[in-house]
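FYI, it's all coordinate maths here, none of it is from the lab. Nothing here was measured: the structure is a model prediction, and the numbers come from that model. Cβ atoms are built from the backbone, for glycine too; each structure is taken alone.
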Structure 1
Amino acid sequence: MRHDEEPRIGVFVCHCGSNIGGWLDVPAVAEYAGTLPYVVHSEDNLYTCAEDGLAAIRKAIKEQDLNRVIVASCTPRTHEPLFQATCEEAGLNRYLFEFVNIRDQCSWIHMSEWDAATEKAKELVRMGVAKATRLVPLDRSTAPVELVAMVLGGGITGMTAARAIANSGFEVYLVERRSVLGGLLNRLHKIWPTEESPRQLLDGLEADLEANERVHILTGTEMVDLKGFVGNFDVTLMPVEGNGDGLDLKVGTIIVATGADEMKPDGLYGYGEVEGVVTELELETMLREGNLPEIGNAVFIQCTGARGQRVTYCSRVCCMTGIKNAMELRELYPEASINVLYRDIMAYGISYEELYQRARVKGVGFIRHPKEEPPRVETGPDGKVRVTYRDVILGRDIVQDVDLVVLSTPLVQHEDAKELAQMLRVPLGQDRFFFEAHVKLRPIDFASDGIFLAGTAHGPKDIEESIVQALGAASRSLTFLKAGQVLSEPIVAVVDEDSCIGCGNCIEVCPYGAIELKEGGKRGQVAEVNPGLCKGCGTCPGACPSSSIQQLGFTDEQILAMITALANGGD
């Protein structure tokens, strides 16, 4: 089927149940599409993405000799690959397909405007048809994948991911900045709900890694440089202390499992100023080492530094840690008064709700204080820690002298996370944790292919969640390693070297570092796009003063055709 023949376009308009059909006249849109130039077939379907809808596309391509296909439905983020594959099955190049989003861009935002929404859907389809007449077939290329993975971070998340990859038969480098593996688990006393020592978990996992010849453990080491793209990353590692030679690696995939830190609550509730005020991890260390002083009374203060005090978010795991440790103190000192001061308790999941209920039965007190009246901590006249707080149930202030105040602080991102994010060319979110490509569709992927995310580097989470996410990241990594090659999307930027003036604007705006200057062209230097790094974001064509860069699939000609179709109203 030749793409340079006169376009024969098929348009399929989806009701999407009531998501689209409940808010605009889908049959009228399909009927209108049939009147547009080069459209030889149009129909509406209840669910175009269902098997009967896909079968209708395949049938029409063959019977109507279609050489362009348009689906007007929901969002390309979820369904474009499905429709492209359907076209390909029927013998049509997958890039001769155009998606028109009449759900997100029409029905969902014009729910009370039936007639206007219908007219807008017609306009969107008209623009899609105009672009489709100028589509050209594109081909995906393949590149070999280096059959080696690298995991950044040697905590429970990174160790779990490394073991899963190695057990699947692939070589993996486990890189940890500290001198030992284990991360924050090295500082914990017990794990809920098993109440076992974290050391048992870590020792077993570390023994598995050391016994596997495919695992290379590099402690006291950090990544200092990264080049390349999915399947072919060039990594430079160096000792953290700067002593010794560096190591250059070629790896196919990377997992970011660098963990998080406990926030130090300097200046809050007497921390660092009043003796007897500690954080949860400091208490865990005291419990583990057995150097806890005699305690008659203790107070836990939740949300220290979180939820607007220092950071905006709820750290989720603080409540469970505080409750677990309050229970531990209660068991060690049965006669002691152990109270938890809180704004809200976040005990998510069945096991943590059970922990909360057990703590109440065991006699741990839970006292709610107003958000606008946080507890006050100072040194009392007898040298003990004095805590003053407002009890919302009693409606009055309580003054209590205690032996220990424990501050439940949030997990926060490492200080050097921004530098690592820039090196990896991946984003940080507003809370400074690493940001996934899509919270639902690609929750452990980055926008940069071949780099995956797991554990508390992604945000606060408990051990179980971190392990599950580590296995997910390992599985995503293995999809590339097992395939042995990677398919690259052709929706990338291309440069006309004859008109390129070598100004470098495109390099400045490219968020993926995919463009470099090379020798050549009429002016001595021209831009060169690395298709393995380019994500087709469209930033560089907008910055090019000489229109020398075009994005395949969204060329100037195609975009202008859409604008003209809209402006001319179909005339």
Structure 2
Amino acid sequence: MSNRTRILSAVPKAISSFRESEYTVTIILAIFVGILGGFGAIGFRLLIQTLQNFFYRSGTDLLEAVRSISWHWRILVPTVGGAVVGPLIFFFAREAKGHGVPEVMEAVAMRSGLIRKRVVIVKSLASAISIGTGGSVGREGPIVQIGSAIGSTLGQILRVSGNRMRNLVGCGAAAGIAATFNAPIAGAIFALEVILGEFTIGTFGPIVLSSVMATVVSRAFLGNYPAFDVPKYNLVSIWEIPAYLIMGILAGFVALLFTKSLYKAEDLWDDLKFPEYLKPALGGLTIGCLALFFPHILGVGYESITLALLGKLSWFLLLALVLVKIAATSLTIGSGGSGGIFAPSLFIGAMMGGIYGLVVHNLFPSVTASSGAYSLVGMGAIVAGTTHAPITAILILFELTDDYRIILPLMLACIISTVTASQLKRESIYTMKLVRRGIDVRAGREVSILKSMLVKDFMLRNIVPISEHLSLNDLLHLIKEGTSSYFPVLNSKEELVGILSLRDIRPVLLEEGLMDLVIAKDIMTEAVITLTSDQSLYDAMEKFGSKDIDQLPVVDTKNPKKVLGMLKRTEVIAAYNNAVVERGIEKK
């Protein structure tokens, strides 16, 4: 065998060995992220308990603590919390505002997983203060962002590649969910289904390991207990299936109501003429006033969920809490507070399922379970409807309750709720926030970047329009003196009637004696493809490609005959390249 043959035969083995070593390194880093994420989740929970104990004199049962304090203290504590959280987020890390998961999804889709290092600290403090002082939000969004930031920070320190950075961010998200809810399977599936949006061998192994290690750390310090200790519910009769199916449809509508309310509240708070860093204090004041009548809405609300699962709440209170919790969570997040929407979704689902179960059980007592069973299934159905992640919802409810008996109704309701909500609104509660920013994570990085930029910011305003009666001879002089190769053609009313390019002029130049006879109107293209100033660069690239055009006139939205400028294909490409570079640079 020649030396060349030996070298060529060794190449595949070397590549295979390199890939194996790369995967091994990723596995080791995933384990490390899982351990750090587990400790991060423990620290976050202890911080919440400490703050809750300081303000309410109870680190465990918040509902009982709130009931025992005076009315003015109920109002004051959430207000103080908002007054601290607002400046903390505004001056140190504005991406810590809100529920956190969309920011992680954006980092994965747009910046190869790059998250600012300070987010770990600011998000931990802001969310712990929001929850500890009674903000109507949950722990999962913050811990996902905290765990993801831990993974991203480790990747930045080690200068890993973009793909590995994304994997580490996913590992951090899985670790956070797993350690917070004692749910290793759901943590891994959440990272794959929601954060990364893909199931591959290269991502599955590291994320599962990270989730397992975080759960091991959490159980070592917090114990191995389900979040909710409820009676063992099961499917009483086959005739319950239609009831659960209908509840799935209802859950889809309620999930959509929650999603729309959340972003409507954000819009209203954004329009409010009030200092940005003081808005959370105003939101806290409003939450405190609601808590005078419904103390159940404060904090993550697990105590109230347990009461619903045990069937200990009246129908009136169940119905009221569905609406009040939606309003309270929308107020907390919309005003600028920090916290997740997962726990509020569980809360809303428990209350909705409870009242639905009361109705069904009263109508058909012999073939239906008690209201607590419907509360349990309702929790998963609302989570599935808001997140559009039914697999995560099913698994996390199974792990939260450690009960497999009601898995069939749970699966049915979660799938039906997801289908209903997604048919009514394409975007989930997570992706809607990104779409509102012009980012479509499902469309890919390139499309998202182009959709986030508008034509009006990149069009050329200093253009050279020509009259439709301009002679060919004068047009050639105009071309020689300038640099334009495309000319919008206007009539006597200054209205756009056509477009003229060098491509249109060349055939005429071959004919003799036409220089003073031919005018712009004779050779222009009348079927003009135009853009409006409020369209995105993605729309522009689609139109450029449809006819292989290099420039397009930009017209007024209300008056399509009025030319505002021209957009060049080269300007769009340059804008995209600049945006890629800017979004790839780590923010200090």
Structure 3
Amino acid sequence: MTRCIIIPSVLVFLACAKEGFPPGGPEDKAPPRVIRTVPERGATQVDQKTDVQIWFSENVKSGAARDAVFITPNPGGKVRIKWSSKRLKIHFPDTLQSDRTYVITVGTSIRDYRNNAMEESFVLAFSTGDSLDQGKITGRVFVDENASGIGIWAYPIKRPYDPDPRVQEPDYIVQCNEKGGFTFYHMAVQTYRLFAVQDRLADRLYRPVEDGIGLTYQDIDLMKIPGHHGGPVFFRMTREDTLAPRLVRATALHSNLVSIQFNEPVVSADSVRFKIRSDTSEAGRPLNIQEFFQDSELKQWIHLITESQPDKKQFWIHVEGIRDETGHAIDTAYSSVEFVSTGQPDTIAPDLVSTSPGNRARNISVNPEIEITFSEAMDSTSWTDYITLTDTAGVRIPIDLKSGAHAKWILTPRHIMKSVTIYRLNVDSVMADLSGNTIKDTSIQFVTLNVDTLSEISGMIMDPDSAEKGDIYFYLQETETSLKSYQISIKQPGFYQFEDIFPGLYTLWAFRDRDNNGRYSHGQSYPYEPAERFFVFPDTIKARSRWTNTGNDFSLPKN
């Protein structure tokens, strides 16, 4: 009887135990970490025939081991990497050099079987000599997304040769953390050139166009820096365009217009020349070009207004002096194309494609630039009779044509407009394109903002390099929605101020426009051209209504 009572009791206990402690336990969210190494970190007089061993806190995926382990200086030969449970073993094919500091970095792409990645790179430094090298470089890569996996490559400068990351593996590699931060430890004290690279093939060679890259504004000479600690070094990523632009097609849209297309956006300058002839020789019948203009939206298109074309005749168009946005001149092997002319006149009415501000837009500046874009080039003569700006009482607001080149027009009110007021912009149906086709009557309305809600952000910017010239550009970006952004520029270092800023939290960065092209230049990897100097304000800046946030002072890095 007793035995019959005991057995069910045990079963009840086991059932309760199973219910109270489900299998598997809590989800593993802990990242793997290094818990032991041979040799130890900082060890000296290490045997030149040693194998390196690294133990992790848990089992990690071995598939990406070779791509995640970086050895500097490059030991040469074929390094063998083997996994055994939680242990990573590195065998060198040759004897290590004497009196040399070696640094082994385990990158953040190492993951456990729950796909948790290492939080930051692990660095093991040891020396076959009596001491460790003490060079150090810190910095950050600025990207919009997670920066983990971006590698920072360092090359010792050996004059007169420049390092070429396309064909040379770097001597030193570290990987960024999620926020883009990185640190090189135990570097030999010499001069280095740094690149930030998104090495998609993980072959430790830079492949233009395919890989992203970031350049610094100068080389880092640790010999000239107190304590041999360089930085912070900043990078902005880009994709290098190494190809020359090509002319790919030409189309006669009507008897007075030929549109040509390039394989990428180009820069239309005064040096550009176009020739249209009935054959490729100078003796061919010319078709005179009266003017040309770049498409306001699609920068790879240029439109040429010609004399009246004959119908269905073959012509060749040749382009000279065109460059892409990186500065590459047109490929001369692809600078000519043929097209068939048309004698058909333009009978299509133009459209108003877009406006900024848009219809029913709110919170518009009281001193705006009003941008209107048409479907084609418009006749700008007597435009004041066709485009009007009025307030709610019907009072006409004087406006100036800041830029009225062809299809995209920019208008500015001559005076500051009223706060919280409805305005109407009207484009009259009398307005016509270059062929006399009129547009349909179109109007939009918008409401100006309440100036009492606005703020200001100001500060001082210094530049320790007094010899460098070029305007300084500032960019302010709202952090929560990224919908609000502002840009200003000043001619010289000194006081800067953003006015009429909506309340919110903002990030701020600035650069000095060394080449005077009005945009940040990322430089060139080879032949080497340094990036323009820039600085990112370390903290977010808060803008509050009717209050000026002052004292946001900073300095550009020194060349």
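Quick look at the values:
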{"item": "Structure (1, 2, 3) behind the derived value -9500 of helix-only ellipticity at 222 nm (-39500 (n - 2.57) for each DSSP H run of 4 or more, over all residues; to 500)", "result": "1"}
{"item": "Comparison of 1, 2, 3 - label where mean count of other Cβ atoms within 10 Å over residues 245-252 is highest", "result": "2"}
{"item": "Distance in nm of label points 7 Å out along Cα→Cβ at positions 45 and 413 - structure with the largest value, from 1, 2, 3", "result": "3"}
